Structure 1
């Protein structure tokens with residue numbers, strides 16, 4: 001199994017153009033970055049970089065792995081973001097001015113509420129001045145309208 005920390009280091013070395021800048025970006029030492037790449041090369045069983053004293057080139061296998069590494073890191077980020085979202089439970093009171101109380105907006109609010117279990121959307125239609133007063137009093141969370 002490929003370790004995400006090693007893949008993250010590999011991508012950083014490529015993006016930053018070298019070990020030193022990758023180490024600075026990741027808050028690691030240069031030797032830790034070198035160690036990560038050695039371990040990654042051991043895991044895949046192939047060299048990923050052509051190292052010279054002046055340049056750093058990616059092998060063909062390194063280029064192939066780079067695409068996978070970016071995708072795996074993105075999936076990891078997406079999974080964490082999705083799972084970290086706590087479901088909202090409660091009521092949101094929306095004030096719509098009479099000009100905005102049209103079918104497309106009402107359908108959009110209904111669809112938004114339907115996609116989120118535990119969310120109850122309450123819509124009040126009125127004139128903007130009265131709706132803004134209700135919002136200042138704490139009786140409405142959001143007002144859509146114009147004055």
Structure 2
């Protein structure tokens with residue numbers, strides 16, 4: 001797969017607008033683990049290798065466990081996530097797949113039981129933002145960096 005073009009260079013003003021949204025999310029007061037969860041889970045759903053690679057590395061850097069990171073793609077079957085993380089994961093799935101799900105009441109009610117309306121709004125904006133990044137990266141075939149292979153013992 002070859003990159004189609006560099007979207008940031010093609011339209012710097014578009015790129016700056018998405019970066020401004022990202023800066024808002026980073027300063028929004030949402031817990032870092034929730035931001036990592038939103039970015040990684042949406043990127044998995046959207047099949048964005050560039051973003052999955054980036055967000056796994058960021059989550060590791062911020063001290064989240066390998067198990068927490070690795071089991072996110074099968075979160076419904078794993079007890080590693082607490083109640084707030086599970087409600088958030090359900091909402092990420094529902095909103096990222098909104099054409100299929102319609103954002104079901106059950107997913108919303110689970111989130112509403114554990115988060116304020118302000119937090120839910122910020123969470124949903126963060127989900128929207130990563131979906132924009134995913135669409136840019138997948139649509140224009142952005143390539144993630146290749147790490148040096150580790151030497152197996």
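Just so it is clear, none of the values below were taken in a lab; they were calculated from the coordinates. Quick caveat, the model's predicted, so the values are computed rather than measured. Cβ atoms are built from the backbone, for glycine too; each structure is taken alone.
Suppose you compute relative contact order in percent (Cα under 8 Å, 6 or more apart) for every structure in 1, 2: which one lands on 19?
Source structure for this number: 1.
When volume of the Cα convex hull per residue in Å³, for residues 67-114 alone is worked out for each of 1, 2, structure 1 gives the greatest result.
Please state which of the structures 1, 2 yields 3.9 when distance in nm of label points 7 Å out along Cα→Cβ at positions 11 and 107 is computed from it. Going through each structure in turn, the value belongs to 1. Can you spot which of 1, 2 the value 6.5 was calculated from, given it is distance in nm of label points 7 Å out along Cα→Cβ at positions 59 and 91? So the calculation was done on 1. Of the structures labelled 1, 2, one was used to calculate Rg and Dmax of the Cα atoms in Å, giving 16.0, 50. Name it. The correct label is 2.
Looking across 1, 2, the calculation of helix-only ellipticity at 222 nm (-39500 (n - 2.57) for each DSSP H run of 4 or more, over all residues; to 500) that yields -20000 traces back to 2.
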